[in-house]
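In the part that follows, the structures are each spelled out as structure tokens.
Throughout, read-outs are computed from the coordinates displayed, never taken from laboratory work. All figures in this text were calculated on a predicted structure; none of them were measured in a lab. Cβ atoms are built from the backbone, for glycine too; each structure is taken alone.
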Structure 1
């Protein structure tokens with residue numbers, strides 16, 4: 001795949017527009033393909049809405065300091081909206097096609113099946129589904145070894161993370177190609193198995209439901225809970241990954257805390273998985289023992305800690321919470 005691969009998006013909705021902005025910003029041309037047959041007037045309205053929103057998004061990136069005002073129109077011009085009647089040309093020229101239609105299995109299968117007959121033999125096809133497993137869609141694809149799931153997080157043009165989920169038939173070389181493409185536009189791809197919820201949606205569903213449950217139980221107000229998330233939960237996990245944080249504090253702490261919460265709150269949703277107790281019994285506590293979920297045996301732990309703490313100090317400055325010490329100089 002070339003460094004300026006031609007991109008096609010099946011659908012001109014929110015996801016297609018976000019992906020188009022991300023690729024156009026990085027120098028690619030993008031065709032957003034309308035999947036519905038429309039009248040000339042209806043298509044003209046869709047085209048104006050889509051390109052208008054993309055132009056406004058680039059204008060907002062100018063106001064945020066990510067580009068010059070003079071860049072807005074040239075970047076917007078890299079994106080086109082193609083009517084369903086002319087989809088064949090755009091699909092045959094695309095090096096990768098992202099499907100971004102509503103989360104309906106049969107609709108996705110129909111759209112992917114039709115498109116897979118129009119793309120070139122070397123074209124990669126990817127669904128952006130956030131809920132449907134890749135293997136539930138791959139049976140509709142003419143060439144399933146070049147098909148996988150590429151799940152973007154909204155807003156797609158800003159959030160770095162993209163979850164890449166291959167199916168049983170996906171060629172591993174295709175995964176590497178997609179990772180290289182995403183890294184080339186400044187994204188951070190992670191590969192995960194084709195399981196419900198992937199990585200981020202699965203974790204955030206638990207966290208969001210628990211936050212809502214605490215409001216319901218009167219633990220704290222919504223405002224106080226969100227403040228706790230921004231300045232505690234989110235603050236730490238912007239620097240340390242969840243598993244890295246287990247190792248940082250020690251897996252034994254999580255084990256005992258989980259046992260207490262399970263008993264005190266009367267719910268097995270706090271029960272630690274077997275891997276936590278297994279790591280404890282094997283001496284894989286974390287930083288203290290040189291290994292946990294991650295391996296620290298060949299690492300300068302003091303330098304590692306210092307780097308992570310520096311990142312937290314930088315966040316304090318970002319939130320305007322870094323203050324000088326109060327000293328008595330009288």
Structure 2
């Protein structure tokens with residue numbers, strides 16, 4: 001493809017209309033715009049507009065070495081099709097990524113200025129992350145967050161203007177609503193079967209219903225270097241207690257729960273965090289001792305109530321009545 005020479009420098013101001021005239025593309029085709037008349041792929045970030053679609057991750061890493069950019073797709077889990085495909089395949093197709101950030105309106109018009117950030121390539125070692133977000137329809141979903149590496153050093157004033165992303169390369173735990181449950185994003189540590197998942201979900205719902213006045217969430221844990229995402233079971237914000245639910249009160253299930261909670265709590269940085277196992281019935285005395293010796297609490301269903309045993313307590317539980 002014969003392309004005109006790209007002449008913008010970092011910090012230059014233009015508009016989408018001017019880019020279309022000189023390099024092709026479209027004014028109204030969203031944040032990722034592959035040109036049809038040049039080898040350019042333009043990406044536009046606009047914090048005010050993006051927040052409406054759950055695009056809250058755009059920005060640089062703290063060291064300015066990575067520009068995180070949220071992919072395209074207003075509803076549902078984002079895929080690597082459409083505009084996202086233009087980014088993920090830009091090297092093999094010989095395309096060049098140019099990034100811009102909204103910079104206010106042209107005086108007396110509704111036309112937005114675009115400040116040129118620079119030229120980027122998708123990180124070949126880790127092209128993207130998946131992060132929780134909301135769609136245009138306000139439904140919970142996951143979004144693709146591309147890791148774009150600058151071809152040349154981006155000036156500090158441009159980095160400051162664009163802003164910083166909350167995405168970290170280090171392990172990161174993010175509080176998310178209880179309802180989020182995306183197979184696109186999360187890997188569960190035990191990969192339990194469908195029936196067990198349904199039973200655990202029912203158990204969790206019953207337990208939450210008994211905890212009147214308590215607020216629950218979950219923790220999404222990103223492990224970027226392993227390309228792994230973990231989703232915990234429920235977290236009681238009032239008691240600062242993280243629960244791992246199991247459908248069966250057997251030894252193998254409890255041993256799995258112990259390992260999961262030990263793994264999770266390394267990344268959930270909550271002061272005085274407590275961890276407990278949630279079960280559909282009282283386990284054997286030896287298994288209760290296992291949990292208590294491991295410093296874990298226990299919650300189990302008993303008829304119409306739930307019994308709570310704090311870490312390293314006796315068998316006397318605090319009963320929650322309907």
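The value -6000 for helix-only ellipticity at 222 nm (-39500 (n - 2.57) for each DSSP H run of 4 or more, over all residues; to 500) was derived from one model only; which of 1, 2 is it?
The structure behind it is 2.
If mean count of other Cβ atoms within 10 Å over residues 39-46 computes to 12.4, which of 1, 2 did it come from?
On the way: 1: 12.4; 2: 22.0.
Of the structures listed, the value fits 1.
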*When Rg/Rh (Cα atoms, Kirkwood Rh) is calculated for each of the structures 1, 2, which structure yields the highest value?*
2
*asked:* With mean projected area of the Cα convex hull in nm², for residues 239-278 alone coming out at 2.7, pick the structure among 1, 2 it was computed from.
replied: 2
*distance in nm of label points 7 Å out along Cα→Cβ at positions 87 and 287 - highest-scoring structure of 1, 2*: 1
*Where is distance in nm of label points 7 Å out along Cα→Cβ at positions 7 and 71 largest, in which of 1, 2?*
2
*Given structures 1, 2, which gives the highest value for distance in nm of label points 7 Å out along Cα→Cβ at positions 215 and 303?*
1
